[in-house]
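J.: Multiple structures follow.
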Structure I
Amino acid sequence: MVNEESGVTDDHGAFGVALRRLRVAASLTLEGLAEASGVSVRGIGDLERGRRAAPQRRTVAALAHGLGLGEDDRERLLAAARAGRGTRYCLAGVRTAPGGVVDFVGRTRELASLTEHAERAAARRGTEGYAGQVAVAISGPPGTGKTTLALQAARELSDHFPDGHLVVDLRGTDADPPGPAELMLTVLKALHVADRDLAKSGLPGHPGLYRQLLTERRCLLVLDNARDEGQVRPLLPSAGAGMVMVTSRRMLTGLESVYRLPLGELTPAEAEVFLTGLIGPERSAADPVSLAEVASLCGHLPLALRVAGNWLAIRTGWSVRKLADSLSQEDRRLDLLSAGETGVPAAFDLSYRQLTPTAAQMFRRLALVAGPDAGVACAAQLTGQELFDTEDTLEELVEAGLLGSSGERYRLHDLLRLFARTRLVADESAEAADRAAAALDDWLLDTTIVAGRWFEPDHGALPVGWRGAVDLSSADLASQWLKIEGANWLAALRRAAEAGEHATVVEVAEALHWFSDQWISWVHWPEIFRTAAECANALGDSLLEATQLNYYAWALLVCEGRFHDSIARADQALAAARRARDPLQEAWAYQYRAWAFRKLGNHAMSGKDVVRAAELFEAAGDVHGSLQCMQNHALSVMAQGRPQEALTSYRRTQAFLEKAAERIEPHVADITRLELHCNMGLAYAELQQWDESLTHMRTAVRICCDTGNTSLESRRLIDLGTVLLDAGRPSEAVAVYSRVLSLGPDADPRTVSEARERLDELRGP
């Protein structure tokens, strides 16, 4: 039976009444019972008022223990819970709206979308020729608050559906959920169809009666917790001005003619507001930094936030900082976010248990991926599947709400990653997990070497007979792969170094040396070349050590601007090169030292090192080194305030570049050419010859754009903006700085920050 006033079934209410009676008899306040049982104050209050379904056995047992119940009272409370559990949600009758959610936060965009759909449904009244009512499928991972959103929307949209609301739990995560016929009968009874009419129509007539009633009435039907399309499809009304909201962990891609509303985690700000509502504004305001950290460690997932907030609400002696510190320990986080059958691990487990064995294995092993996401080829190494089969398996996980996808990349939510790790330990042997991890690392490093060598003068195109799982048939594709899988192959490189695979580490770093010029804004080059230098030293190979130390000196100089540290590494490289009797690495050590000294304003030392490097490069016939020395000399002249002389030197370098073009690696020629144009532009700017300056500056930017070197493009745009400001053309400078902000993640972060600051200055308060 339905309580028309509150929308709560009598059985459901019986548990709350029994609980309150027992609590009062025990002379306990809500807070006292919460402290004794471990169940939150809010949770107990909602149970007593009938706002939430009767709890599972474990929660009832905790309440019984907190109440100090004897065996008879304990059994009566359990019986009331079982009775109330039959229909998890009340079936609100005609003109009765659901109660809504007291602590609902955020979801502004989603509620606006549902309001638009409700208005669209209302507009259909009296019209003909359309198929089906307006239906919206709300899908998302476990714990994202799909049901909460649906109930809140139902409350807010009550005026659009004057003939009532029905909320039906489809129990899609149960081992044996009800079928469409049983659910249809439940709805018919909620609509007060008499038993005699149900018997008269018979089971075959129920679908027609169901469709007729929902077509005639302007109702909102919430089909909550759907298992799959087969369970839902027969329940979608064929006509009428009503609306259906379906919630499911699955995406239900097989449903036709439905609007889709994917649900993810809350925004950081919404998550903090949610936590504040649970623990109170005073505790939140006392430590906002720790509050934000708790929200982040919960992955901004509503269910995790609720459990964490309840922890603090019950344990008034805990500070927010203490909870943040506890959650920061990955091996404890899921335990802290567990609340019996309603906590985060339990919610995840319900979906995990419904996976096919192949998808379950993939889900577990995705915990071995170190980066934030992975491509299909990367995931395939974990299970040994063919690529097409791997993609099908990943899409099964996406459909199940356990994996996110963006384009061709797949990502586990942080908490799902931790859960996958626990399942990997529990469901697979350590040997099997180690083999999968090793296969992934081997593939990542092998592919990194092949992709990186596209940019080496002595390699270039793919080796004959190479058959990889990814398309590396061009330098552009190789660059894309190296960038998008950067976090994953870097983690594999670190593990190789830890395992003492010194030769592999050096080989990978060597293969990436030329590519690093293409991605100078990536912050990990100093680490990569430092690690490789240490491995070369462990191998006892002075030449390899000198080479990697020189790369390390370059990375410190160019990527981080640590000039003194760069000189120190170049000194080490010089010593190693002399031990190896290799004049070419000696030359590069002098070159990097000269560069760093110039940056520090020590032009005397810089000049000496440039001369020595140039002599060694010329003797070795190394045109790349000679070109670098000429450029370095011109920059030194410019730094000493002699722009006209610097221009002469730049032109001499430009002539050398054109003459030796066939012997110079194309990407080195491109970088040198764009740097020459930029530097000539800056020299002309010093002479206030603005037209000539801007012509060279824009040429430099164009070369960056044409070659796809976004890091350098962002740097050169900053230089162009500076010249435009000096030339008295601020509006053009604004356009240039705005362009920096539009370059995306491959832009140098420092230039992005600088562009933003300059725009703020130019636009004023």
Structure II
Amino acid sequence: MSEEHPAARTSRAALDAAQAALAAELLSGAERSFVAGNLVMAGWLCEEIRQADPDDPGALHLLGLIAERERRLTDASALWRQALSAHPYSTPLWLSLATLHRTTGNREAAILCYRCLLAVDPADRDGWYNLGNVLFDGGLAEAAAEAYRRALLLDPHHSESWHNLGVARHALEQNDVALAALRRAVAHRPDNHSTYHHIALIRFRTGDLDGSLRALERQARLAPQAVDCSLMRLLAIALRDAGRTGEAIPLTTLVVRHRPDDVDLRHCLGMLHSALHDIAAAEAIFRTALRYGPADPFVLNSYGVLLNGIGEPLTGARLLARALLLQPANPEMHSNLLLTRQYDLTQSAADLKRLHAVWRARHGSAKRSGAAMTPNRDPDPERKLRIGYVSADFGQHPVGFFLIGVVPRHDRSRFEVHCYSSRRHADAMTARFRDYADRWHDVASLDGLPLAEKIRGDGIDILVDLSGHTANNRLQAFTYRPAPVQATWAGYVGTTGIGEIDYLISDPRQTPEGCDGDYVERIVRLPDCYVCYEPPAYAPPVGPLPALRTGCVTYGCFNNLAKIDEASIALWSTLLRDRGDRRLLLRTFALDVPRVRDRITARFEAHGVRPEQLILSPAASHPHLLDSYNAVDIALDPLAYSGGLTTLEALWMGVPVITLPGDRFCTRHSLSHLTAAGLSGLAAEDASSYLDRAEGLAADLERLSSLRARLRERLAASPLLDGAGFTRTLEEAYRRMWRERSAASMPALSS
């Protein structure tokens, strides 16, 4: 074969160079057209290139991009594979094909393409970065982290690789390493709001509320609309439960402003304001939330609870009933409705028993997987017993004041005391309970079957509910019967409706003989009183009778407004009407809301009471609240729902309480307390005698002053403040319960 003439080689080289230059010029024009959105021109120019070279990699790559833009993904894949068969070392082609496979969900093919790319160019930072992304998509966090590490070896300043490395390490639960990587990402790109989100998430999950809040605040400053509302809600509620509600409100408000249609977040903001007793703000937020989500059961529930608290229990009950229709399997909503029904004087004891039975039928263990546990215990009737107290109120709460004198005084040779606390926010009294208990169990995150299994595993003999259907109760655990004997005491106002709770601890005044049929539980009546009281050390001294100084008799009621029904207002108005020397002081948390004050004033005005006769004061600190009794001459007990701790506090501050007990549990607290204190004469038989007692005390200021001076001493000498004696009586009741259970479990003797 003869060699090609040098001139021919030169001519061919020149032709090839000209064709290459033309192809480059055409490809450049095609790329400009593609960027400008003129896909037709871009495609035509690419086909012109392919006239000379059908496998031109640049033309095939761009045609594939055009097909991808037009959603012709099969065509795009075919074009890139054709190009790669002729040009297997083209990293842009491998990258495009890998990206296409990733977006279409073919992760295995994408991984293969990225690995081919990196085989061609191991120093391709973006190749390692993208390989890490597709590996992470496939749940291969460890391999993804290694790929990001390789990318960072090539470029230590690549913030995206640091960010994703942090996310991958978090997925591997390597939180310290993850945070270190995310901090490097922020150092290189401080404006990446997504990085702050992940820092906040890790901080939250590791219990660092401060760090989580700081990170979310940084993200919100950069992109408030991008803040994860779910994380925001979780953090806000955690801060609330830690007693730091005020810190959660500004950020939550900011995010709501940028996410106005997020009903869940608005609801959360309303709950924060409600926790601070900022009722006006909470009510406005709940109203707005219902405009965005009129059928949101959680907003309806929270708004219903709020309305009950500000003295509108009937309206609150209607909202709670709507919420329960939307969430019929929600036991918390159902309990809220039952508690609100207690304030309705039209509900008889039989009505309440029937309503509470529905809760048990709907939410009891028989409706779910897992039957009652019926644990076996040593039936020895005289052995040492383990008592389990279950409550959300081990702290500054009425139940706390009833229980704080009992737990430390239990006879440890006969009883071992376990406290199961579902309280969200601990206080100084909580710390006392923790010290007094033999075993302290924080069960804020447990309920139902898991809690029941724990209680059973702890070997509890007698389990005592101290919440009933009040907030954060653990009644579902009781339906599994984790203890052989179960009782309810001190925390509720009647039957729980739960057949697995054997006993209700009461006294003869609170539940007189003959009412047992209104209760699912068997009533155990303590002889003197069903609770005892330990006054706080900070209670101020009893002052002189204010009427002697002012020349005006001041009646008072510090109960929450839900208890003050129309019958009470009508009765009290009789004492005030046309009497310029009489006034009424109401003090409770809702009275700082203008519309609430206006409504209360209007209700009294309708009965002829002048506004200037009413002193409407919001609640203050507990010491200040107690000191306010030094401005009250006579306390008036509501009719629909009697005062419990409120009555005891009034008596301790030297203020006699006039009461009219009804036939329901919640109307007889003051009768029980007054009788135990030797003051049963302050309990009326009817409305007329209620007025007679209130008028009689007001007419004899010398007698009233003498009574005031002796009340604290009288209360201190009564069974109400005899913590040791009360505890012995309660222990005997526990022992009787256990003996009954032991007798029932003993096999019968053959004749």
Structure III
Amino acid sequence: MSPRTPTVRRTALALATLAALHGGAALARPDDAAADAGKAKTMEAVSVVASGATRQVQKVAAEDIRAQAPGTSALKVIDELPGVNFQSADPWGAYEWSTQITLHGFDQSRLGFTLDGIPLGNMSYGTTTGLQVSRAISSENIATVELAQGAGALGTAANTNLGGTIQFFSADPDKQAGARISQVIGSDATRRTYVRLDTGALGGWSAYVSYAHGETDKWKGYGNQRYDQLNLKSVFQWDGGRVSLFADGSRRKEYDYMDLSLAGRKALGWDFDYLQPDWDEAVQIANAIDGKGDYPARFAALPPGYPVSDVAYYAGGGLRRDGLAGLSGSFDLGGSATLNLGGYYHGDRGEGQWTTPYQPSSADVPLSMRTTDYGLDRHGATGSLQWTVGGNDIEAGFWSEDATTNQERNYFHLYGPYTGLWNFYDGQTPFLRGFLQHYTSRTTMAYAEDTLHLLDDRLTLNFGAKALGVTNEAEARVPTSAFADGRVRASKGFLPQLGANYRLDEAQELYANYSKNLNAYGFLPFSQSQPAFDSSRRELKPEESQTFELGYRAHGEAFEASADAYYTRFSNRLLAVTPCAAVLTCSNILSNVGSVKSAGVDLALIWKPADGLRWLNTLSYDSAKYQDDYLNGGVVATKGKYVVGIPAWMFTSDLSYAAGAWRVGLDGKYTGRRYITYLNDSKVPGYWLFDAGASYDAGAWSALKDLSLALNVTNLLDKRYFATTGTNGYVASDPQGWNQTLMAGAPRQVFFSVNARF
């Protein structure tokens, strides 16, 4: 990590019970290709055609998740869909500091995510109102992932979705009682066990409980990563509706991988990592920073002038504890009316640990333990009412959430080599506290929409709007000049969405969509000094986007195809800058630095030329460019430059074949070059990456209902490449490649799994 703010929190928390749902967010509208979100969404496989939808919607199903190594994040699975760029430094896409997803020119902080309608925030590493999907649900318990690359469903419970939305839907309990177990072994001492018990249908009630434990050594450097996760789902159904409870408990502990720079990687290699367990070298570096002695000889390979103090640290890691619970219900009110209600609770306690050489423990120990501690409690409710009047399908709904967050920075004494990561420091007294911030966030959203079916259902028109308001407050409970107290509000009373779908014949359709969205400020305005906050608050405007989509879909006996063109204008982009010339002195301030325009095309084709054979190909082009220069110690000439971290070109090809009990697959993806400075004077090159898998289903065997074996190989050709960019943020210019903000992708890894059902 670097002096980024290595933080991962973890959280001891109450696995409460309230609820999560859809309502507006997860419940399908007539323009969705999804089924009622109150039901488990099931599909046979990837689909690029969402018949009848007035916007670009595509899906992956449980079958596609099962084709990956068990424990693989569902985010990695949707990387094969057009327009999606997912990156991670580990082979499963689960190591949170490195996970990153972009869609159509928008980074992850400006997308929306839900699980069964429960908002997951933007799932960013330092998020204060959400959590990663890998901590919310085990991948085996996911039934469907629905991706809207441009305009998400109007009622999606998100206040950050300027770009697309990704909605995850949990699987329902099995109708028959039974048990299943999955055991994985593989590279770097990987061990993962998943166990699930199903009650089967008992009248109208059914339930399952699952437990997953995973542990693996890092593929480079010292330490390991491990987690424990418990999921429970209970469903009660009757003729007039259903009620569903979902609960999750997660514990995660991760030793970190070191951030790299272009120049640092060239001098020190792809496998350079944290110094742990070499305490003596860490002490030597800390003393050299303080002017006491020289740096270790191996760092002489770095370019002259390179800031050696920022290239190597002793250790970093993160701990998290989460509890999530959601209760949802769908009720038939008679006639054509359906009421959907839900509520949820999420609690998180976490800690990021980093051994800093910039704050000594004592005269004899030049390092100390710096922690960033998190505490989050949030609860909310969703609801929607759906009814039909004449040819109009009408829906109205709401979302409300309250969240409280504490963040603090503490320093603890070290007395010698530090080799552990498994304990929180929150029960100990720090010798220094950097800050203690208390935040509250309140969100309210209401929406209404109408869908008309005309011309014998050949023409579908969908129009509606939402009103969104978010209030954030901050209070410094330890005096600090780094953060501001105060209150900001982002609101918009009319955010429209309009769509149309015209069915040319039984196999072809055209669609068009327009949407406007708002991104709430979050806690970003408070990350500046009090004077800067006071002077900028009245001038701030929340980020907004307007998206236009035009698309074509076709399907037949042996194929599915889609083509989507889009244009997005992203305005009021916020960035912390120094808005004066370099020869003057002024404080950093959060400023509106102009707009971004994105235009592109997504093409997708699934071809099934023979029984059991499926070939998916996608091609994506995205031109995302800044439209304005801005001031940051002088003029930063970003107008016309490409947006950082966004590849212009991506191509995916995924070939799979199933014959009898055997299934084999090979998928490859090309990711184009990505710029890592606002002035585009530094970039990481494009690359191809291939994964392969094979499985054999032996069927019933002895007391088992089913037994299957699988072999998965990630990064088949052992490509060395940069995966995640911007882990420590982006800078205006870095032609020498010194900014330590990159993550190396994992080399080839092999995993073998045994899966049994009883």
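Each value in this text was obtained by applying a stated rule to the coordinates, not by laboratory testing. This is a predicted model, so every value here is computed, not measured. Cβ atoms are built from the backbone, for glycine too; each structure is taken alone.
J.: Among the shown structures I, II, III, from which was the value -1000 of helix-only ellipticity at 222 nm (-39500 (n - 2.57) for each DSSP H run of 4 or more, over all residues; to 500) calculated?
T.: III
J.: Tell me which of I, II, III gives 5.5 when you compute distance in nm of label points 7 Å out along Cα→Cβ at positions 261 and 741.
T.: II
J.: A follow-up question, please. Ranked by mean count of other Cβ atoms within 10 Å over residues 301-308, which of I, II, III sits at the highest value?
T.: When mean count of other Cβ atoms within 10 Å over residues 301-308 is computed for each of I, II, III, structure I gives the biggest number.
J.: For the read-out P(r) over Cα pairs in 10 Å bins from 0, in percent, a value of 3, 11, 17, 18, 15, 10, 8, 7, 5, 4, 2, 1, 0, 0, 0 was computed from one structure; give its label from I, II, III.
T.: II
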